[in-house]
Structure P
Amino acid sequence: MIARLVADGVVVSAGDRVSVFVTDTSAMDAVAAFVEEGWRRGAVVQVLATDERFDASALRHANPDTLQEPMPLEATAMKWSDVHVSFRAMTSPQVDADPSRIAALRHGRGLVSAMRWQGTRWAIVRVPTPQWADALGLDADVLLREWSASFDADWADAHRRMQVLCDRLGGGRIAVIEDTWGRLELGLEGRRWVPFAGASNWPDGEIATAPVETQVEGRIRFPGAFYFGGVRIKDLELDLEEGLIVAERASEGIDFVRQLLDGDAGARRIGELGIGTNAALTTMTGDLLIDEKICGTVHLAPGRAYPECGGVNLSALHWDIVKDLRGTDGMPRGSLRVDDEWLIRDGVVQVPLKEALVPNTQL
């Protein structure tokens, strides 16, 4: 079923050239099923092992200038492909390497991602593993159950309902994210909201827009710990003026954060504002691709903007940072509104967002 859903989401059909990246052997069963489905549909499917364990050698030995460039085979695959799917297993959350070298590698990977966005119909499949759960002290059975439930949803109906919410928010002028720590305002005038409903990400479930690049003001805190590129970041705080991140603080990982934000001219501007709509996901995993889909969360992405939303910011970086507004584990409850339309108020999901959830569950 997963293979069919992913293939439907990226519209694999006869004659398509399909590249598949796989980051760990634990995802190989899912890859094999997708490859079978692709060839069955008449596509030409090729698999490239981009196993993350190979990154360790590059991080130890490669010149930083080499790390900053797109890896040649990966870039060639993107140029060849009509369709691209990456199967990314959740293995060890932390990488034992110099954070500055990890930041350089992330820049190179970001250039490949930009090629994927610009030139292919694409999807990323994040696969939970017991290894990840053990490392973060989570229940592996719970992670797998929530992940699997996301594939059971009626995604066509979800897309319709999420589009209704996107249309409703489309005329909004300003979004406000606030809690007891701070308040962030994001200009939205002239920008579009789009639904992500079973096409580009698995698990999926969010709506997103591109804030006006020069109209983000205030401060925001992301309490707790999460991982990006194998680096642990904790209690991240950002101050923004005229759309630019002008100050950043964290109790862990601050040097890595600064290296990411200083990677290119667009990295300190916000490319995305997203809202989770997946009610099947409730456990914060520390993995941003999953956590950004959780209903009750909001996320910002410094860097590259979605052009389909009207965004124009360019960057090799697109870094989704998730803020949980639900008051989970003693964290402060928060609120989110667009103009006077409350979507989350004091940690409680409000009716306009409830109507767009997948599965269609009233919280």
Structure Q
Amino acid sequence: MRKACLFVSLVLLSFANSIAQVKNQKFFNISYESGPMLSNGTEWGDNIKDLVNYKALDLQLGWRSLSNSKYDYLYRFPVFGVGFNSALTYTREIGRPMAFYGWVDIPFSFPQVDKKLSFGYYSQMGIGFNLTPFDPDLNPENQYIGSNINAYVNLGFYSKYQISERVGLRAGFGLKHYSNGATKKPNAGINLFPLNLAVNVQLGELSPLNYSKPDFSEKEPRSYVNLALYTGMRNYEIGDPSYFRGGLGINYLIEPSYKYRLGLGLDLFWAQGMELRFPGESFSFRDQTSLAVVGSWEWQLTSRLFVPIGLGVYLYRNELNQEFTWFYERIGVRYRFGSDFSAGMSIKAHKAKADFFEFTLGYTIPRK
């Protein structure tokens, strides 16, 4: 997970640097949040949930582009940024969770000077740390998490009331999740449902937004071939080593809109370590692999940043590799470098139960 931390940090810093290079309005948010931890329905899960009284402080620095580009207009001038979140109290079972993350707020309507009340939705993704993981001797009851460094995801909705030209009050709620993507078991995942109350301050010179539609043509459908290399690690049993998990993907995508691409493809996955996990047995190439048809959807947030979403159906799978369902889901974030190459991270899961984190390198071939 330390390599994952470095990878995600570089992506966040690269994205923040690209945002900072354009003319923008800066924001600072400070917020307090509190809410329940959700149980997974087990007896040990209920016991830990009752012991956790989650309260946290959140700090954010954000940028709203003033360039009125195509994507600024299509998403009604969203705000991108980086943030830091920390629980205020320590709990012996799960520790004091903290996170460093990138975020985006997307309003439901264009921000207006004379419009006091506004609504929108947000997404946060980054690295969670300072958690107390499962330990068979010191912390045996906590089977929610098996590592102190994890992925951090927070999705939700917000409302904002503008008090003055610079200051606004904001309330939001969402689902917050910590998980290591099965790189180290146990990994049921920590789920929180906090209410967030924030003060939003605009920094620097206040610049008006240009609401006129920028000059871009109506979208003509285009098609692309995406090639992807997936790499990651997978832990199959508590106390056992973690093994390489990876794969290759090819997708044919159509782009009917500036906001998304969609299409079909194939995924081939490979699991290392079968002979070590099952000593004395022999395995063929097919035993170590799985093949699936995957429907893909790419949500384009900017000209470079996009969210890959997929639903795969196995043509064949291997339950020894803990592929327990006939289908899987994928969601993540990727960043394009130039027009052809991309890099990012996604989670592959079976019924929301993590299979592995996919650190992805991609190459896109445009077609007429």
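What follows draws every value from the coordinates through simple rules; no lab data is involved. Note that this is a predicted model, so its numbers are computed, not measured. Cβ atoms are built from the backbone, for glycine too; each structure is taken alone.
If you rank structures P, Q by distance in nm of label points 7 Å out along Cα→Cβ at positions 70 and 254, which sits at the top with the largest value?
Numbers: P: 3.5; Q: 1.9.
Greatest value across P, Q: structure P.
Computing mean count of other Cβ atoms within 10 Å over residues 182-189 gives 18.8 for which of P, Q? It would help to have the intermediate numbers written out before the result.
Values: P: 18.8; Q: 22.0.
Value 18.8 for mean count of other Cβ atoms within 10 Å over residues 182-189 corresponds to P out of P, Q.
Work out which structure the value 0.55 belongs to, where FRET efficiency 1/(1 + (r/R0)^6) of positions 150 and 230 (r between Cβ atoms, R0 = 25 Å, to 0.05) was derived from one of P, Q.
P
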(request) Tell me which of P, Q gives -3000 when you compute helix-only ellipticity at 222 nm (-39500 (n - 2.57) for each DSSP H run of 4 or more, over all residues; to 500). (result) Q
(request) Work out the source of 23.0, 59 here, i.e. which of P, Q gives that when Rg and Dmax of the Cα atoms in Å, for residues 158-245 alone is computed. (result) Q
(request) Using the calculated result 1.00 for FRET efficiency 1/(1 + (r/R0)^6) of positions 102 and 342 (r between Cβ atoms, R0 = 30 Å, to 0.05), pick out the matching structure from P, Q. (result) Q
(request) Check the numbers for Cα Rg over 2.2 N^0.38 Å across P, Q and tell me which is largest. (result) Q
